[in-house]
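Below: a set of structures, written as structure tokens.
Every number here is computed from the coordinates shown, using simple stated rules; none is lab data. The shown structure was predicted, so the numbers you read here are calculated from the model rather than taken from an experiment. Cβ atoms are built from the backbone, for glycine too; each structure is taken alone.
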Structure P
Amino acid sequence: MLPRVNVVLKLSRVSNLPTVWSNCIAGWVLGGGIAALPAGTGVSDVLLLLLLIIGASLAYSAGMIMNDAVDFKFDAEHRPDRPLPSGEITLSVAWALAIAFLGGGFILMILAGASPGCTLLLGFMIVGYNVLHKRWTGSVFLMGACRLLLYLVAASAPEHGGWFTELVFMWAIALGIYTVGITLAARGEVKDKGTGHFGMSMLTVPLIAAAWAYFLRAESHMMLLIALITWAGWTAYCILLMKGDEEGRVSKAVALLIGGMLLIDAVAVSAAFPWLGATMIVMLPPVLLLQKRISAT
């Protein structure tokens with residue numbers, strides 16, 4: 001029997017998908033998806049970007065479904081309301097969806113022009129994290145590698161771009177390290193205990209990336225400053241929330257930090273494309289509303 005659509009959406013953590021879209025757009029833009037085209041971006045380029053985004057969304061959803069499938073016994077004890085332990089979907093159907101989404105996502109990303117090598121490596125990281133995250137503490141770096149590689153996959157897609165650049169790698173690494181910080185914090189969700197200073201410090205890395213990529217080279221723009229201040233304030237609020245005493249604070253902070261990836265992408269693109277940075281900032285409130293309907297973690 002096929003599962004209900006809302007169950008699949010819940011398993012896939014669709015409330016986080018806008019951050020995947022912004023990662024793809026930012027990586028694509030930094031990789032030359034707009035600037036490198038002699039006559040600007042055409043309809044075919046936009047369609048390929050859309051194909052890339054759909055593929056990345058499927059791959060992300062596959063990773064989330066696989067996470068629940070692997071954690072079935074743990075969730076049955078600690079999170080019985082999740083779709084699998086509550087009986088809303090069977091384990092075999094969840095695995096079938098994860099495999100189908102992962103395979104379909106990779107095919108679409110490669111058809112969109114992404115590097116097959118980077119795409120395959122992304123797949124290994126997704127599977128590796130899900131298999132190892134309860135067995136190996138260092139698996140948090142595999143999760144960071146997933147977001148890092150998503151940036152590189154997106155940046156490699158533009159036909160006329162030059163994705164193997166310092167700027168692309170700078171922001172990919174910054175996002176990857178930030179993701180490690182979130183993953184470390186997420187490990188304290190069950191006991192409602194936030195991450196330590198090491199994890200907190202990782203959440204501040206985008207500030208270093210912005211200074212290195214733009215301010216030290218005098219390539220700033222007013223929209224860049226707005227995006228950076230917005231992200232810094234947002235991250236500071238999340239850190240203070242984790243250090244507080246509100247019940248469920250860690251889970252809430254983790255969800256907000258995931259949403260904050262939109263702001264990191266806004267900082268990454270605002271120097272060259274202020275309008276795009278503003279669009280990513282405006283995407284944050286709808287994501288927060290969506291997270292209230294479908295859990296981000």
Structure Q
Amino acid sequence: MSILIDPPLWPARGTLFSHVVSDSSLEELHAFARHQELPERAFDRDHYDVPQARYQQLLAAGAQPVSAGELVRRLIASGLRIPGRFRPEKLDGILRRRFARTLPVPELGKELLNAWSEPHRKYHDRVHLLSVLEALDLLTGKDFDPDERRILELTAWFHDAVYRGTATDEEDSARLARHRLYGNTSAGMREEVSRLVLMTRHHDPAVDDRLGQLFSDADLEVLARPAPAYQRYAQAIAEEYSHVPRGDFARGRIRILEGLVAKDRIYATTAGQQSWEDAARGNVQRELEQLANWLQRA
């Protein structure tokens with residue numbers, strides 16, 4: 001078990017609080033919390049807040065005492081830490097400012113942000129949107145052509161703007177892009193955004209499709225995260241498809257993942273390959289093994 005607890009140093013509601021985390025998996029953290037009867041409302045995305053009165057009890061139950069700094073360092077290293085910019089109180093403001101820089105049409109930014117905030121989204125949400133935008137920042141650098149950057153960023157905003165877990169989501173998102181960008185961008189930019197959105201159906205950009213390669217890699221960055229963070233991503237995808245029988249979901253997920261690892265390269269850009277290829281292949285292979293084992297036991 002890798003349950004960690006820092007000292008009760010954090011004041012709130014007339015007492016001091018500790019943070020309880022796992023540097024292995026959220027499943028382990030939630031299991032420990034259930035066994036110790038910690039309330040669900042105490043969970044805050046990557047940790048549980050527990051009052052000082054429970055500190056010694058949780059130590060006796062096996063939580064490892066560490067300093068506040070050590071807890072944060074180990075949580076970051078695990079990939080399970082939710083950075084402050086991804087927390088709801090900051091996320092909307094960051095995204096609104098980013099959209100305003102990309103396209104100064106506030107009503108469209110608000111409409112898209114509302115779409116990305118739909119309650120059924122567990123992975124394809126505002127955190128995913130900001131993650132893709134930041135991956136594009138990393139891949140394109142500071143001296144990228146402004147018009148091409150706008151195309152890529154608008155593609156990020158529209159690529160999952162319609163998300164219902166159906167086979168037509170990409171087509172519907174591309175159609176929305178063509179409709180809502182009409183009058184706000186050139187016809188050429190509008191069609192290029194739509195094309196790139198449709199490319200995400202299979203993430204198979206052509207060898208001469210530089211923008212397609214960049215966007216595909218940014219959208220797939222999640223595959224290369226540390227193993228615990230990848231597990232959180234995989235669980236969120238499964239939750240989004242909870243309306244599908246579990247066996248059907250597992251077989252469909254296997255087909256998608258096998259298609260990825262069958263490629264010579266998951267990532268199309270040199271930067272993506274160097275930074276993410278090995279980690280992504282390891283994560284995807286482990287998930288395939290988990291899904292195959294689950295189907296055998298079902």
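Of note:
- Origin of the value 8.4, where mean projected area of the Cα convex hull in nm², for residues 175-286 alone was derived from one of P, Q: Q
- When distance in nm of label points 7 Å out along Cα→Cβ at positions 63 and 263 is calculated for each of P, Q, the greatest value falls to Q.
- Across the set P, Q, relative contact order in percent (Cα under 8 Å, 6 or more apart) reaches its highest value in structure P.
- Test item: Cα Rg over 2.2 N^0.38 Å calculated as 1.09, pick one of P, Q: Q
- Parent structure of the calculated result 0.20, given that FRET efficiency 1/(1 + (r/R0)^6) of positions 119 and 223 (r between Cβ atoms, R0 = 25 Å, to 0.05) is the read-out and P, Q the choices: P
- Structure (P, Q) behind the derived value -22500 of helix-only ellipticity at 222 nm (-39500 (n - 2.57) for each DSSP H run of 4 or more, over all residues; to 500): P
- For 5.3 (distance in nm of label points 7 Å out along Cα→Cβ at positions 55 and 111, calculated) the corresponding structure among P, Q: Q
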